[in-house]
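Presented below are the structures under discussion, each in the form of structure tokens.
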Structure 1
Amino acid sequence: MFRFLYSEEAPMMFTHASFWFFFMAALLLYSFLYKRNALRNAFLFAVSIYFYYKCGGYYFTLLLLSVLFNYATGLAIAGKRIKNFALFVGVSFNLLLLAWFKYAYLFTDWINQIAGTSLETVNFFAIWSNNVVGSNFDISTIILPVGISFFTFQAISYIVDVYRQKAPVVRNILDFGFYLSFFPSLVAGPIVRAAEFVPQMFRKYQLRKEEMGHALFLISCGLFKKMAISDYISINFVDRVFDDPLLYSGFENLMAVYGYSLQIYCDFSGYTDIAIGVALLLGFRLPANFNSPYQANNIADFWHRWHISLSSWLRDYLYIPLGGNRKGRIRTNVNLMITMILGGLWHGANMRFVIWGALHGAALVFYRIWTHFFPPRKLKRKAMSSFWGVLLTFHFVAFCWIFFRSPDMPTAINVLNRIFSPTPLLLIGEMITGYYFVLGLILTGFLMHWCPAQWKEYMRGWYVLLHPVWKTLLAVILFFVLFQMKSATIQPFIYFQF
């Protein structure tokens with residue numbers, strides 16, 4: 001049943017039936033408006049704000065504040081008189097807003113430790129909301145608004161690109177609001193650049209038959225990744241081990257690390273697949289965010305394939321402004337470390353995220369040094385060399401995921417200690433038998449991921465060319481499979497917390 005008001009117990013998500021009722025209703029109304037660009041953009045802006053309200057409650061007003069401020073900042077920069085000052089104020093405001101919600105507790109602790117004070121955090125947004133709309137938020141608790149990192153980074157990229165004259169300024173506030181709040185990518189990306197998206201806002205709606213098939217294929221793949229693989233192995237295996245790794249053997253801890261590596265990929269790329277598919281049905285093309293990252297044969301290649309919109313954002317708005325690789329080898333390595341540590345800190349104010357980012361930064365530095373002394377051969381890589389590169393890169397990334405997934409540092413240490421504790425072969429055989437379905441699903445997921453790109457493209461092309469009757473039948477079968485594997489409670493997407 002669709003609820004029109006926000007429910008904290010049942011926020012709107014792609015994997016919930018309420019979203020598809022919402023989307024079908026929006027699509028129906030959209031069919032009467034899509035030919036008139038101004039009306040279409042205003043409608044999708046309103047739909048996006050309502051979607052965010054259903055996801056995060058009264059924090060939709062924070063999104064509206066971001067729309068108003070960054071719209072005005074873009075106009076001020078385009079005016080050129082105070083563009084340097086406007087850029088400084090705009091970037092500062094966005095970063096301070098993000099820092100307040102994500103790092104207020106961390107900063108308060110630092111001040112108290114250094115100054116010997118006993119300051120406490122106060123949620124001023126909760127005070128305002130309680131006074132204005134009569135809500136009952138706890139003013140001593142700061143709740144991270146869903147997706148704030150994504151729309152804030154998108155806003156920063158907009159004002160910086162307008163300043164650099166790489167993106168057009170949007171002069172209609174409804175058009176800008178639509179750009180910043182477009183609901184498919186609003187809460188978990190991909191981060192969409194204005195130069196890529198704004199021109200689409202003023203083009204006529206166009207969706208070829210093949211693109212519709214591609215959109216449905218992406219949505220189906222995304223739902224399968226999230227509900228049939230990610231949620232199932234999370235609830236039935238991974239979460240249990242990470243909740244108390246000391247209760248499980250080294251083999252079970254190792255399998256949980258492999259499982260989480262697959263879980264976070266299927267969860268996040270599943271969201272992206274659905275977002276791109278939904279946006280395409282509305283006539284908008286979002287950039288790819290994943291490209292089989294566990295097929296990477298070195299750590300630099302991994303970051304060209306994983307969360308592409310964030311890694312390219314960090315490159316263009318942090319790494320390059322720091323000096324990139326233009327200041328010599330030592331400065332380049334320092335810039336890499338700073339970028340990756342801040343990228344880790346972006347995920348949360350916790351030392352384990354800093355360690356995760358620092359490990360990736362150190363690996364990128366090591367790779368640069370290694371390739372300087374041992375340049376890659378210009379000839380095509382041999383299959384065996386590529387195999388070992390993929391294997392080593394995957395295991396390094398999986399090792400780093402331990403710090404990313406663990407709720408705290410002691411848990412991460414316990415997982416590592418258990419992994420390096422020997423497990424008798426007889427017990428391993430019994431565990432494989434006991435966990436046969438979950439382990440089989442993990443293995444199947446990785447085999448599907450490691451399939452050659454040509455095979456995946458063949459499957460996509462085959463689906464796109466199917467008769468609508470067969471597509472419908474496949475959708476019914478998929479729905480049946482997902483219903484059988486669905487957990488009792490809807491699992492939120494992992495990156496909602498960031």
Structure 2
Amino acid sequence: MQDFLIMNTLGYPILSLLVFLPLAGVVPLLILKNDEAAKYWALVLTLVIAVVSLPLYFKFDRTTALYQFGEHHPWIPMWDINYTLGIDGISLLLILLTTLLMPLCILCSWRYITTRVRPFLACLLIMETSMLGVFMSLDFVLFYILWEAMLIPMYLLIAIWGGPRKIYASIKFFLYTLAGSVLLLVAIIALYLKNGTFSIPMMMGQDYSSVFQIYVFLAFFLAFAIKVPMFPFHTWLPAAHVEAPTAGSVVLASVLLKMGTYGFLRFCLPITPEASIFFMPYILWLSIAGIIYGGFTALAQQDMKKLIAYSSVGHMGFVTLGIFVFNTHGIEGAILQMINHGVTTGALFILVGMIYERTHSRELALAAGVGKFMPVYVTFLGFFSLSSLAFPGTNSFIGEFLVLAGAFAKTKIVAACAIPGAVLAAAYMFRMLQKVVWGGTNNPDQSYLTDLNVREIITLAPLLLFVLWIGLNPAPFMDVMHTSVSHLIQQVGIADVSQQGIFEVAKLAIPH
């Protein structure tokens with residue numbers, strides 16, 4: 001049996017169950033003729049999946065870096081392709097984030113989506129299968145199939161249920177991410193030819209030449225940088241967010257973007273550690289550029305959804321900054337910030353969707369002064385805005401603090417350049433909050449607006465709970481990742497011994 005895998009001992013295949021339950025749930029949607037019944041079915045199913053995922057947290061062994069709850073079955077033996085699933089402390093929280101968000105995506109679409117409801121729900125369930133499978137896959141062929149599978153339902157969510165420029169946004173999203181996927185496939189094939197296996201853990205820690213690592217890293221980096229997206233590969237993101245329906249924006253921001261940073265952690269650092277070290281300075285400066293650019297661009301927006309979309313560029317810049325400082329504070333802060341961004345930005349997109357349902361506009365000018373008539377709404381908006389700007393006591397403060405602590409330990413100049421990003425976040429979030437809550441002296445008539453109903457409060461309440469829980473007591477979330485992160489740093493540290501040699505090789509491998 002695989003020595004990197006602790007086989008599942010729960011008595012039932014929990015990982016396969018989580019992957020295939022959403023896909024199986026699509027079948028009843030094809031049979032049901034009533035849209036309301038279809039909504040209830042999808043809601044109950046995603047809630048069941050969320051409950052089924054909870055044993056992963058409570059039964060997770062925090063003392064080992066091995067992959068847990070493992071399942072291993074031969075698939076195509078002649079090419080050593082296997083159905084291998086397992087999770088570690090890096091993937092666990094991302095899986096739980098995904099299962100938490102999907103019922104909320106159903107709830108926030110309850111009245112928002114009125115046409116082709118059953119196909120819409122089917123797309124969300126297929127997306128859940130793909131996303132969970134990506135975080136669990138330990139075989140590159142299985143990983144790549146699921147990585148590609150998520151493109152189609154996301155494309156359809158934007159192209160069918162999106163806004164006025166939905167065709168442009170969906171095609172741009174598809175072409176960008178497909179280009180990255182092709183490069184990812186090239187890297188996978190190169191690694192297979194070198195190792196004779198598609199097993200992801202068995203590709204880690206191998207003695208690859210420096211030139212080989214550089215080329216594989218570049219293919220990985222471009223694929224994942226587009227998915228994050230890092231500056232300057234971000235141009236598909238604002239259009240996709242603005243045109244996508246609310247649930248599409250939530251899935252895109254909260255989970256899909258994290259697949260890029262997950263790829264850096266799972267593949268770039270342990271498989272090509274020397275190349276990761278070599279390219280570290282360039283990626284750190286790209287991260288700083290994304291932080292500053294995202295902040296200034298968000299500050300200039302009049303569309304609430306665009307503002308939050310550009311803020312994601314800045315927030316994800318902090319994540320890549322934390323990953324590539326190669327120390328415990330930085331990487332743990334980056335992983336926590338991936339979760340925090342998913343919770344906070346997902347909630348902000350839901351809030352924008354709620355105001356859009358009432359005013360049919362996302363313009364700040366038309367949402368000015370709604371606080372007088374929607375006090376519950378602006379209370380939630382206030383908490384999530386404070387979280388987005390990393391206010392002490394909220395979840396994002398802990399993650400951003402750890403990232404900056406790791407960055408200062410690595411390079412004070414780069415870390416200092418990230419500080420303006422935190423200031424810009426406060427500027428654009430307070431600007432939005434002031435406009436929506438109070439507005440000015442010439443606010444539009446908002447007296448017709450109704451405050452949040454019970455369904456909308458139930459949608460936002462779990463996310464607010466995690467904002468405060470992680471902000472005030474992050475230990476339960478940090479504990480699960482610590483051993484896996486320490487092992488990852490050890491893998492990079494082994495390469496660090498020989499990093500001087502790669503600088504000489506890189507001069508030959510990369511044209512100047």
Structure 3
Amino acid sequence: MLRLLSVVFLSLGLCFLMGFQQEKPAPKKPNIVLFFIDDLGYGDLSVNGALGYKTPNLDKMAAEGTRFTNFMAAQAVCSASRAALLTGCYANRVGISGALGPSAGIGLNPEEETIAEIVKTQGYTTGIFGKWHLGSELEFLPLQQGFDQYYGVPYSHDMWPMHPAQARAQYPPLFWIDGNNNGKEIKTLDDVSELTPQITARAVSFIKENKNKPFFMYVPHPLPHVPLSASARFKGKSQRGVFGDVLMELDWSVGEILKELKAQGVDQNTLVIFTSDNGPWLNYGDHAGSSGGFREGKGTSFEGGQREPCIMRWPGVVPANRVCNKLLSTIDILPTIAKLTGAKLPSRKIDGIDFTDLLKGDESKSPREEFLYYYRKNNLEAVRKNDWKLVFAHQGRSYEGPVPGKDGKPGLTLENHVVPRALYNLGRDPGERYDVLEQNPQIVAELEKIAERAREDLGDDLQQRTGKNQRQAGKAEKK
């Protein structure tokens with residue numbers, strides 16, 4: 001009898017426990033905050049060696065998270081880099097190149113699936129506060145590309161009537177855009193000084209509004225792209241002139257957003273990613289940042305153009321105070337967010353690789369071994385496997401030689417500089433100064449195979465090759 005009662009009570013206990021487990025709520029989906037800073041160089045954070053100012057909030061973020069030191073922007077120019085980030089594709093796959101002007105008549109094709117669109121299928125609220133630059137016509141703006149809220153500028157803020165005299169006629173008035181509607185016109189440098197604080201205020205409000213549901217917030221700050229201007233709170237505060245003032249203000253912005261995550265009780269469940277679209281615009285001299293010792297800058301396929309600062313923080317998930325040297329790219333962010341949020345990958349082919357395991361601390365294997373350096377419309381200028389980088393002969397930009405500009409005025413650049421074929425070992429020679437092509441024929445042959453696969457897939461204007469899997473940008477409707 002006692003044995004029978006014991007069996008009954010044990011069964012009831014198991015049923016109770018099973019019922020309890022069934023009622024246990026599913027893990028909360030993580031919030032995602034993605035900072036994408038314009039023209040920020042690898043050396044522009046104090047944690048990476050910046051001089052003349054401090055970035056304490058970003059330094060703290062690095063101490064509380066992981067700093068990725070081998071993180072590549074997909075291309076070294078505004079629109080192409082942003083298209084790649086949001087779609088998980090090399091920009092030439094989706095038909096975007098260069099920096100789209102106000103009259104470009106094209107934009108990110110609405111048939112492409114953005115990060116915002118894939119997470120919305122999982123119940124996320126989405127917002128963008130900052131610079132869009134993927135088409136300024138209505139059909140290309142963020143609310144038509146998966147975002148619920150948008151407040152910012154449609155393209156680079158040097159594309160305005162205050163541009164140097166020879167280009168003024170090209171550019172219409174520049175307006176803030178709120179949703180799909182024009183807001184205040186940006187007319188002066190005082191107006192430019194409002195960019196960072198206003199974007200920060202809207203981002204903070206977005207966190208407050210959505211603290212009880214999962215959200216994806218994209219914060220592509222327009223500065224430190226020229227023209228530079230800091231608000232009164234930061235003007236004259238650095239030892240690096242207006243550039244340092246602007247960086248101090250951007251660091252403050254990151255700090256305000258991190259502080260709000262804590263204030264709203266969502267800090268522990270939020271992945272924060274901080275990186276840049278391309279390297280510094282070096283011909284602007286004291287109004288430009290630093291590539292941190294890497295060769296060249298914005299608009300080049302050398303490391304100074306595409307290797308970017310990158311910090312990722314998620315308390316209890318992403319290891320703290322860690323430096324990771326594994327190769328990654330902005331195109332890998334979409335598939336990783338898809339994995340973390342339970343979203344399906346886009347139906348069309350993408351190029352990014354999920355690095356969730358690496359993000360969480362597993363460095364036993366590298367998710368990415370190869371990388372393609374495309375630039376201009378569709379030039380395959382270099383390929384990489386691990387530390388080896390093969391550069392193909394091409395004409396490109398160079399900042400080496402001409403004296404850089406000063407006080408916001410650009411110096412000359414060499415736009416058709418001849419870059420010779422070369423091989424670099426980035427592990428030993430991150431500055432790309434020592435060509436070891438002749439000593440490593442087997443490495444060259446292996447990298448040539450990677451290049452040939454890329455040409456078949458995506459094409460290569462340097463060889464007048466058309467790829468099999470390129471897609472078209474969206475074309476604006478004629479009015």
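We did not get these values from a lab; they are worked out from the coordinates using the rules stated. Quantities reported herein were computed from a predicted structural model and do not represent experimental measurements. Cβ atoms are built from the backbone, for glycine too; each structure is taken alone.
Assuming -23500 is helix-only ellipticity at 222 nm (-39500 (n - 2.57) for each DSSP H run of 4 or more, over all residues; to 500) as calculated from a single structure, say which of 1, 2, 3 it is. Attributed to the structure labelled 2. A value of 0.40 for FRET efficiency 1/(1 + (r/R0)^6) of positions 120 and 336 (r between Cβ atoms, R0 = 30 Å, to 0.05), calculated from one of 1, 2, 3, originates in structure 2.
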